[in-house]
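What follows is a set of structures to go through.
All of the numbers you see were taken from the coordinates with simple rules; none came from a lab. Every value quoted in this text rests on a predicted model; they were computed, and no experiment measured them. Cβ atoms are built from the backbone, for glycine too; each structure is taken alone.
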Structure 1
Amino acid sequence: MKRPISIILVMIMAFTCAVPAFAVQSEQSVISVAEEGRENAFIAFFENIFEKIEIFFKGIKYFFEVKKEGVPNTMNKNAIHMLKSVQDAIGDSFIITTEDGKVIVIDGGYTFETDYFVQYLKAVTGQRVPKIDVWFLTHPHTDHVQVFNEVAENRMHQLTFDKVIHHYAPYEYYAAIDSSDAAEGAEMIAEFDRLSKNFPEKVQVINEGDVFNIGAAKFTTLYTFDPAFTIVNDSSLILRMELGGKSVILTGDAAVSSGNKVLANPEYKELLKADICKMSHHGQGGVTKEFYQAVNPEICLWPTPTWVWNNSHETIILQTLEVRKWIEEIGVEKNYVSWQGSQVIYLD
């Protein structure tokens, strides 16, 4: 009987001795966690300050760059602005103004384009905090939507928007396609879903055949996502805009199948004819020559960096030179190209 009692007493003594040590260790852990929390908060605080300082100086830099470029204030005028890339990168960024004071944006470009975009928009509108009436997102690729995401998350003090219009494919569509651009699309959809919870009343999903006005600008939706097409760029919107007596086809990054679907619709035969055409997928690897022939534009808008325009990428063979030949053969009178700088096209 004595042996079990002795064992119990030894265990009690051992536990009693261990408790203070455990308590000290726990207290030290708590202090360590608290110190780590304070350190992380300290780092986050200064990172936030440095980020704001960087934004401030970039704002000054691009204010003077826009000033030097002589970007015109086109409020209450019918005009299309095709913005250059500040790093000669691929991407789409268009600002449209109307005779009745509306401001429309289509896509926007990469995150690093945001500061230039903001300063450019200030010059175009003459407003300290510009207001965008409608922001179109053609499809969720980073080179088209990151500026919007950055504005929606971090720059609403610099500009505002009343409505964002899109017709994104479902997240599952992108997730089911095994490619890097599909993964990118899925990531951007998830990002948009997270951000749009802050402004659900501003989100509008359009469908093929929808016709609507944004002030003096009339839009017809010629194409939205079709699940039968598994090339990611075929999830891009194709729109027709009529403004100031001119017609414009806006293609986003539409690829062959989406372009052919529009071509095959007899109801769109006349609607496809337009004065101006925005080149699909930056002027390479987009819709067919037959699509551009059906549009038969006088003017083409090329949101195209130098390396795409010249087909000079180190590893990727692009279709740009062939597409440029198509456009020449069709007899287009004027090409506006973003690598040559931001472009302004008046529609009156």
Structure 2
Amino acid sequence: MADEIGQVPVDTTEIVVYSEYGSMWIVDSEKSRVSKYTAGGDKILSADHDFGKPVAVANHIDEYFGCYVADHDADEILKFDAKGELMTRFTGIPNVVDLAIHDGTGTLWAVSVSDDDPRLTVINTFTESEIATVKGLQRPVTIVINQTRGDVWIADIGDTDRIVQIKVSEFLSDLSDTLSSSFAETHDGNFDFDRPIDPGLAILDAPEATLYFTDTNHNEVERLIFNNGTYDRGTPVSLETGVYPSKVEVSPAGDVWVLGLDGSIWTFDEESTSDRTPVSEFNDVKECLANPRVMVADHTTGNVWIADNGTNLVFEITISDTVGVKIGGFEFVEDLVINK
């Protein structure tokens, strides 16, 4: 741009200095835009691509600061570099709703929802090739990975609501196109699910980490607890009537964060599940909330980021439960991922 100082035009350039660690990719489906921001809330760039409807973003590979984006309406998964430039596109993958990356094997796991063909697609990010399409799911909606144990967890909703656990090493050693007990275990028999929306899933990267997921209409957060080599149901964590929990996250410090459809945010310690704090009642947090949809923990700082599609803000809740950085200008945030 040209600035005039006295009568002399001077060209000036705005330079944003930032660390890739802690920078974020944010998906706005209404604007069909995927943008990158610093941890301080400064916009770095937007990916130069004509999206259909971007809905999910993933990035967990060490030293790779680009991202993978699921374009639901275009039936594609797109790989962008750190500068937002398109590197690779994986086509013919319909209705992808969520993504996750397993660091150790460099595999990208994508779940698709379709009336006639729900599926799990696995991609080798090193060779940039699709290596498996797995059938046998009902309506997979959410996927997370415990990097340390190499477990992929999928929330699968249908006639029997269930959580599917896939062991990465067993699956990759004998690729299959159908869910098999040789690499997958389903958790359903001991649960009384009542969750009409997509449940949130969360787990830390640890050998004996607990899996948390939301049971919306029961106002509970369910727990699958590692016990002597297997996962068993733990006592659910009950919230107040009318909260309708939809998303859950776990910070490295062991704080569990829960997002409710009523616009509330709760937190409790993994070791003290009965001591629940309604963070949304704090005044500065309350001012940012109208229709919260996305919640992501920053595993470097321990802070939590919320995307609220009522106030059109993405904002940070610090470890002292106050609002930190605020970023505006969005229309409908579907997902975000933090570089680490």
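Where is Kirkwood radius over Cα pairs in Å largest, in which of 1, 2?
Structure 1 gives the largest value of Kirkwood radius over Cα pairs in Å among 1, 2.
For which of 1, 2 does distance in nm of label points 7 Å out along Cα→Cβ at positions 198 and 230, calculated from the coordinates, equal 3.2?
Here the read-out was taken from 2.
Ranked on mean count of other Cβ atoms within 10 Å over residues 54-61, which label among 1, 2 comes first with the largest value?
2
Which one of 1, 2 has helix-only ellipticity at 222 nm (-39500 (n - 2.57) for each DSSP H run of 4 or more, over all residues; to 500), as calculated from the coordinates, equal to -500?
Of the structures listed, the value fits 2.
semi-axes √(5λ) of the Cα gyration tensor in Å, for residues 118-293 alone was computed and gave 26, 22, 14; which structure, 1, 2, did it come from?
This figure was derived from 1.
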